[in-house]
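Multiple structures follow.
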Structure P
Amino acid sequence: MKLASTLDGRLHAVLDDRSVDLTDALALRPGPGGPLLAFLERGGSLADLQGLDLDALPSQPTDLARLAAPVARPGKVVGAPVNYLDHQAEMGEQRTIADYGVFLKASSSVIGPTGRIRLPYLDVRTDHEGELGVVIGRTASRVTADRALDHVLGYAPVLDITVRSGEDRSTRKSFDTFTPFGPWVTTADEVPDPGALELRCWVDGELRQHASTADLIYGVAELVAYTSHVMTLHPGDVIATGTPAGVGPIAADQRVVVEIEGLGRLDVGVTDEGAIPYADRPGRR
């Protein structure tokens, strides 16, 4: 099932060119995290969704312009640095996620497919990083790799936007709008092997990244297990699994697209509205 949240706080199942509204059937009362998070936080499961009679529920043509991020405010967004060998080589990096561990991004950096990436600085490079996103469906604490996927609700394309300045990784990746996510979550039952998905990322039609999740250093199960041994993962948390080679700069008025086999196509614009010179950033001395 493909689960999409709309800008008016409704939860939909996307069926080809139509969207079925699940909100009233599930008696959802969404908070700031959106309807899918509200469903998960009350203990909702894939079995609950599969028990619905979709043919009996109201539907309408799917309208991408109405979609919000599937989870508007995850409890946390976890990032995986240097998790593809080709990206390690591209960076001239000696270490990988095995050495660095994971990092956190601010949940306020999340936007949906109708949002725009906002560049913070006029004179510092900002890069795209196309990634597979993993959405946690039930609490995971110190789980083993062989049980890790039991805790996953589903998967979605995600962009990890990064300023190439000198601050800590979490700062450079946590600006508002720096985690585009969506257009929907494809539930795990429709993804037989998250380690065999083709990923592509374009900037203004130029193919920049093309890889398979088979090339992840820490695969999805291992990454969920590792992360859960560092921090408890809660329903609605998102893990960005790392980016392959091809990372590059983005500029105002461009469009960035990441598409993952079977999971959909995330297409967002870029703006420099409000951008300032790096030397003028607040707190500089």
Structure Q
Amino acid sequence: MEKILDLVIIGAGPAGISASIYAKRAMLDFVFLEKWLPGGEIANTYEVENYPGIYNVSGLELSNHMIDHAASLGVTITLEGVDQVDLSGDIKKIVTPKNTYYAKTVIVATGAAPRKLGAIGEEKYIGRGVSFCATCDGALYKNKVVAVVGGGDVAVEDAIYLSRMVKKVYLVHRRHELRAVKTLQEKMFTIPNVEVVWDSVVDEIKGDDYVSSIHTVNKVTKEELSIDVSGVFIAVGMDPNSEFLKGQIVMDDGGWIITNEDCETSLKGVFAAGDVRKKTLRQVVTGVADGAIAVFAAEKYI
């Protein structure tokens, strides 16, 4: 068997970065793995106003600050996705396309990915008018008409952000009440070029080479509506990136990993931190807290 590490951290969002900082300070021997680009979903957020000590910052700036902090301590992020794991024994096995790692403990901080609508045409037009990231793609729709689908914080934030550059934003929500925090709602309702389409779902996205319209159905009146738009930004929630762990640790029906308050999963030596964990609040501040707690618990376990 190859070298046995103290810890493998999977996922380089805020929870994973926080874990790496605490692991480095604890002088643990660890590997830090990330499948895509470090920073997590927060890097796609236009504005963060609720992180203590930082009054106003873009999500990308905040994630870059965290990455730089970890790097300043000597943390290296290894860009390798995890293909499979065996977490059942005292020594955990983590397999990537390039390497196989063995460790006494594992922290899963793989976060969550945007949920899709399941509408006709959605898959066809991804990258051709359908987007899951307003801050990434919003500038492409300057002076055009777009739709945002959803009613939570992200959807309302996206509508506010897009309203600054597009001609008009339709916010399509399946209920007659938004789930977003009141301060965001109040801000959005003052913007003249944002119109809410209440009680409605998008069941089809249409176009030729690119998106040209959406078809909505009002769930209360059954009225059907076709709205001409150039872009559709989908913000209807997240699904956990936990597929690779199914059958190994206990999750709820949605695939969120169940832990105790110390971020311990159903398997000894395996911890979950951040948005992939079943929890009541998924925010940057709770993610970084999870990362610290998970390392502290892992260190005690070792």
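Since every read-out is calculated from the coordinates, none of them should be taken as a lab result. Here the structure is a predicted model, which is why all the values come from computation and not from measurement. Cβ atoms are built from the backbone, for glycine too; each structure is taken alone.
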Which structure, out of P, Q, was distance in nm of label points 7 Å out along Cα→Cβ at positions 28 and 244 calculated from, if the result is 3.2? P
Check the numbers for FRET efficiency 1/(1 + (r/R0)^6) of positions 20 and 84 (r between Cβ atoms, R0 = 35 Å, to 0.05) across P, Q and tell me which is largest. Q
For the read-out semi-axes √(5λ) of the Cα gyration tensor in Å, a value of 29, 22, 18 was computed from one structure; give its label from P, Q. P
Value -3500, calculated as helix-only ellipticity at 222 nm (-39500 (n - 2.57) for each DSSP H run of 4 or more, over all residues; to 500), assigned to which of P, Q: P
Comparing mean count of other Cβ atoms within 10 Å over residues 180-187 across structures P, Q, which is largest? P
